[in-house]
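Please go over the structures that come below.
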Structure 1
Amino acid sequence: MMKAAIVNGKLILPDQVIEDGIVLIEGERIAACGSKDQVNVPADASIIDVSGAYVGPGFIDIHNHGGGGYWAHEYPQLAAEAHLAHGTTAILPTVAYMLNREDMRKGVQEVVKAIEQPAAYAGLIAGIHLEGPFLNPKYGANRTNIRPVDLDESRDLLELAGEHIRIWTLAPEMPDQDLFIAEASKHQPIVFSAGHSESDPESLYRFVSSGLVLACHLMDASGTTPAVSRFAGTREVGLDEAVLVHDDITAEVIPDAAGVHVRPLMLKLILKTKGVDKVIVITDAMPDAGTGKAALPEHFPYRDDFADSDDLNFNVNGGLEGSRLTMDKAVYNMMKHTGCSITDAFRMGAANPARLLGFDKEMGTLEVGKLANLVVVNERIQIQQVIFKGRLVKLERKD
């Protein structure tokens, strides 16, 4: 069995950083992890000297539409591997509401095929996130194919994907969501997510006991019911505020560099209100994630403000549509905007999504017995090395 030892690293654990630490890898898994005084390096182990860099768990991106120039629902393995070079060692390709019924079906089939076929990085795709299509047609960058609950369509998708569906996003206030959740829950425990919605608190909370324990990109594509305040000069409680209050709901956030998706002060509020264990950093990445600067629409009103941006994505009408983020940048932006520690940032980028999906026995933290899915980074979370199941990844990046 292949043995390797990562030495001279600062090990990022959930609650501390171990200076001058060692991670011992045997085969695909972590065999030992701790300070150099605690870990004995076997004589036959190959040495990976990281020269004082940080070593942490690989990132887990639970909301991702593509990368490296590829749609995740068309070329899931290629899109996933583009993000692997940026430290994402587990990913949920997200098949989204903008697709019509047939294209969504094809997209799910492609992701299932990628999961089940042998690949150089088998296991990188950890499941499917279905973002819709049963959402509120008022919300989203491209709302053409948002549609009402159709139990025949949901049954078809469940039969195609079965246990591979890990997250399903819905709008709680829309008709027949109770029927849909009951149907989907028959197959396996699915994490239901509330998004593209103007749900009132009562409509949201009634589904928590049925598994609706995630909020899709909090503070984005959401509204309030009633949309106009009942009392002049005051504001109603919308989906986002209701999520902040409920202890059992975890919030996705998209931390781009300029604070466009979520303002930096709002990120601080979310983190302060929810606590670090109930926030998950995501990319909501589109195909051009990781490929360089955005090509802004000619008549985009904020062209001068974002001319140098490489993590925002806009549609032809100038509307914000997903991002070009990769997890390394998103995790760093979370640190920059909120002042959180590197340990907390890695909890939000790795440990929390692993726990939400039930993957925490296999990944998400540096612990003995878990998969050796690791990243080596500097203090700005710039990737130096990626290790996937104990093997060094050749970093082929387009940006």
Structure 2
Amino acid sequence: MGPAAATFRGVHAGERRIMQSAYDETLVRPRAAWGAVASMALCVAALIASEFMPVSLLTPIAHDLGLAEGQAGQSISISGLFAVVTSLFVAGLTRRIDRKIVLSSFSLLLIVSGTVVTFAPDYSILMLGRALLGIAIGGFWSMSTAIVMRLLPEDSVPRGLAMLNAGNAVAATISAPLGSFLGAYVGWRGAFFLVVPLTLMALIWQWVSMPSLPPRRRAGRGNVFRLLWRRQVALGMTSIFLLFMGQFALFTYLRPFLESVSGYSVSALSLALLLMGLAGVAGTWCISRLLRTRLYSIVIAIPLVMAGIAILLIALGSLQVPTALLLIAWGFFGTAAPVGWGTWLSRVLRDDAEAGGGLQVAIIQLAITIGAAIGGLLFDWTGWWSSFAVAAILLLGSSLAAAAAWFEWELSHEA
């Protein structure tokens, strides 16, 4: 065998080794990728638990730090404000950094936030800790859809997003009652600190299971608002904005509605909210399996069904059993809605998913704030039914905007 033949054979052997390595990676990658997504879901649960735990701990926080309860309640508002700002700029500021490092940094920031809040000696340090939490929330959520798209095959993305949203639903359901329970035994500081080891476990799992994700060339390019010049994106984001405005114009005031109108006791109220949360987890898994072929049908139908539920709550709110069934349906559809819109984002903005994720998170946070404010004003001024009626109108508008987005999608594909 001559030198040329030997060289050719060596190159050919090298190519075989590369092909074998690539083949081996395809066999190993799905398991590693699902582990990474599961670690992200655990981190989401810790994020959401940290965000909403103060709801049931405002009184002991205010008493311990010498604050008014309304002042202590601003610890929730400041995290939302910083989440909005972070979500708008995170893709551009981190465009040259490995996405694994970026995501792990936000997980680490959650640990720092929990520690700062736990040992806060006064109001200013408490607010600093909550601001750090807002940065972690905005950054993590903004990156989540784009990272799931890189970890999983396209047809598995809806299931991956459902896994994240299941962590969200579970944490949102148990955070307030768990905070109240823990606060009674280990104090409000202990309740906040117990999130720290959970996040540390999620961070270690995330670092071990997630592959390196170098930034892509388009990552973080330009201003996220430029995306709204695309008609399909503008219509979709309008639908998302109206959906979350309508949802939280009603959902924020469920407790006073159930106590004063439906006559629920505290234990019945807790059971109803728990069933809503469990229905939400079920909804994310069921609907995620239909998104591959029925995406637009689902994002059109969900707010339409929720609008119908809001109207039925006005009509049947004084009846406890029908109200409970309606709330379970609300949880089933409402919790699944973000999975639908996350899947939409992964398809419409697959070339710019990080910027799109940042814009989507900012719009959702803003919609929640405005929806809760409008619902509260109406609830106080004209009665509970008016906030529920406005919620139904907003949700109907969300369905119409989603239908317009579907029509635009069809036109663009026909062209």
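When relative contact order in percent (Cα under 8 Å, 6 or more apart) is calculated for each of the structures 1, 2, the largest result comes from 2.
One of 1, 2 was used to compute Rg/Rh (Cα atoms, Kirkwood Rh), and the answer was 1.03. Which one was it? Clearly, the read-out refers to 2. Could you tell me which structure in 1, 2 was used to calculate distance in nm of label points 7 Å out along Cα→Cβ at positions 154 and 226 as 2.4? For distance in nm of label points 7 Å out along Cα→Cβ at positions 154 and 226, the value 2.4 is produced by structure 2. Figure out for me which of the structures 1, 2 the number -30000 belongs to, where helix-only ellipticity at 222 nm (-39500 (n - 2.57) for each DSSP H run of 4 or more, over all residues; to 500) was derived from the coordinates. The structure behind it is 2. One of 1, 2 was used to calculate mean count of other Cβ atoms within 10 Å over residues 34-41, giving 21.5; which? This value belongs to structure 2.
Any read-out appearing in this document is the output of simple, stated calculations on the displayed coordinates, not a laboratory observation. These numbers come from a predicted model, not from an experiment. Cβ atoms are built from the backbone, for glycine too; each structure is taken alone.
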